[in-house]
Structure I
Amino acid sequence: MTAVDNSPVGIGILRGRAAASGVVIDTRIADLEAGEFVFEENAYDLICDCNYLQRDLFPRMRAAVRPGGRVVVMLQMVDDSPEVAPMNPAYLVRSGELREFFNGWEILHNAEIRPKPKSRMAAELIARRVTAPSGHGSQSVS
């Protein structure tokens, strides 16, 4: 498992919890916007993206997941409800946007929900990278 965050404090907390639980995690302090972490192609069975929206990462995430692997994404959404504080829409996904990013993948879960009353809408997606049918010589969809 590899965990990436640009916060040394966050990575430090994760390292402490992992050590206390006897879990080994490859932790990286990296600024994704600056390209300090390189996604290796076909290297991961699972990529999770929780509450971090950087749209230009989605093509790299798609390429980094092995055929048959999955992505789990949970992001906040544009929400004009008067009950939520205004937020820069550049950091929020639009309705249907996550599904668009993973067009061609098998969508296992796709929901746009309000997690609790008066909270901002959230988009959730779990998608599986489609594998080529065996014996047909087809390429994997990515």
Structure II
Amino acid sequence: MEGNHYKVLIPRSRSEVCELLAEIRPETFHRILFTRRPPQNPPWDNLEELFRWRPFLTRLYKVDLPKRGSSWTKLRRVIFKSEPMNTRLDWQMPEWELEILRRGDGEQTLGAILNRISDAVPARLLQEQLYVLYQLLVISLRRDSSS
């Protein structure tokens, strides 16, 4: 995900990214997921539709989110730690992205969360940042069942 290489993966699903990684480096990526539900792939190419999805933090990482700052665009340092994966992500995130994580409880749509943010978030940047967090399993997204 470093070096902006993830941009060539958008809008591939998690399973497609896993397949690509397995082809490129099979010895380092052997993760099998068993679930009864079919995989949901968020509509990465349709921001209007993506706004109807509900973000939520996965349980894979522990993170202490900083208190809300005064500027939506200011970068803040955040550390994600995952004991199961023996991984630490040291990340610089803008306040608007932190707000998605703070309010990402699966109850609110992405659109409802972003309505509170006064500064316009560039659509492409929003898409890219959400995609990175999604592929790193920091967040997951589910369809809004009420729409």
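Just so you know, all these numbers are worked out from the coordinates, no wet-lab data involved. Everything numeric in this text was worked out from a predicted model, so none of it was measured. Cβ atoms are built from the backbone, for glycine too; each structure is taken alone.
Out of I, II, which has the highest value for FRET efficiency 1/(1 + (r/R0)^6) of positions 20 and 100 (r between Cβ atoms, R0 = 41 Å, to 0.05)?
On the way: I: 0.55; II: 0.95.
Max of FRET efficiency 1/(1 + (r/R0)^6) of positions 20 and 100 (r between Cβ atoms, R0 = 41 Å, to 0.05): II.
Match the computed value 55, 37, 30 of Cα extents along the principal axes in Å to one of the structures I, II, and report its label. Don't jump to the answer; show the numbers that get you there.
Details: I: 55, 37, 30; II: 45, 35, 27.
The read-out comes from structure I.
One of I, II was used to calculate relative contact order in percent (Cα under 8 Å, 6 or more apart), giving 29; which?
The read-out was computed on structure II.
If helix-only ellipticity at 222 nm (-39500 (n - 2.57) for each DSSP H run of 4 or more, over all residues; to 500) is calculated from each of I, II, which structure is the one that comes out at -5000?
Traced to structure I.
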